[in-house]
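Where a number appears in this text, it was derived from the coordinates with a stated rule and is not lab data. Computed from a predicted model, the values in this text were never measured in an experiment. Cβ atoms are built from the backbone, for glycine too; each structure is taken alone.
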Structure 1
Amino acid sequence: MLAIGRALMSKPKLLMLDEPSLGLAPIIVNEIFKIIKQINSEGVTVLLIEQNANGALKISDYSYVLELGQVVKAGESKELLSDEAIRKSYLGA
């Protein structure tokens, strides 16, 4: 949270976050995702790199799914959330 705060002090147009939920308790992860969504709604473009695919897809507009460094799927996040292959492979459904 401190790193996000420090980054926002410079009033960026783009905020890149790499694994902001890594190692955090689930309740804190939910709060971090809410904060990221709020930052985006205030006009800051957010580039989020995240292994928590379910959480990232729920708060993002557009997503790329990578496998071994290659893009295997791209599209609107709500479409990827409902994609059966994505759900089985990455969301544990």
Structure 2
Amino acid sequence: MADNIDRRVTLDELAAIARLSSFHFARAFTRTLGMPPHRYQQKLRLDRACELLATTDMRVIDIALAVGYERPQALARVFSRVHGMAPSQWRRHRCSS
């Protein structure tokens, strides 16, 4: 999943790699990592977005695209829900500390 952060990796793809049904793969994944595959993929994307926000001067729209979101608003919505602020605010807050 981390190697394909810029695209949506489907449950069926992951299950096929593991040679399990989608149902059994999702159960095993959640039991092992403590979260379902889609939430783990979202975490990977947000972690990478934070890294790019902190270490580059890339525009938020470019970061959104780089981590697999089709629109910057989609990244902003998820980012705000998890971090309590928009990506640009997080960058300013992080860089001013």
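Here distance in nm of label points 7 Å out along Cα→Cβ at positions 55 and 79 has been calculated and equals 2.6, so which of 1, 2 was it run on?
Of the structures listed, the value fits 1.
With log10 I(q)/I(0) by the Debye sum over Cα atoms at q = 0.13, 0.19, 0.25 Å⁻¹ derived from the coordinates and found to be -0.49, -0.88, -1.23, which of 1, 2 does the value describe?
Derived from 2, not from the others.
With mean count of other Cβ atoms within 10 Å over residues 23-30 coming out at 14.9, pick the structure among 1, 2 it was computed from.
This value belongs to structure 2.
As an exercise: helix-only ellipticity at 222 nm (-39500 (n - 2.57) for each DSSP H run of 4 or more, over all residues; to 500), calculated from one structure in 1, 2, equals -13000. Which structure is it?
Of the structures listed, the value fits 1.
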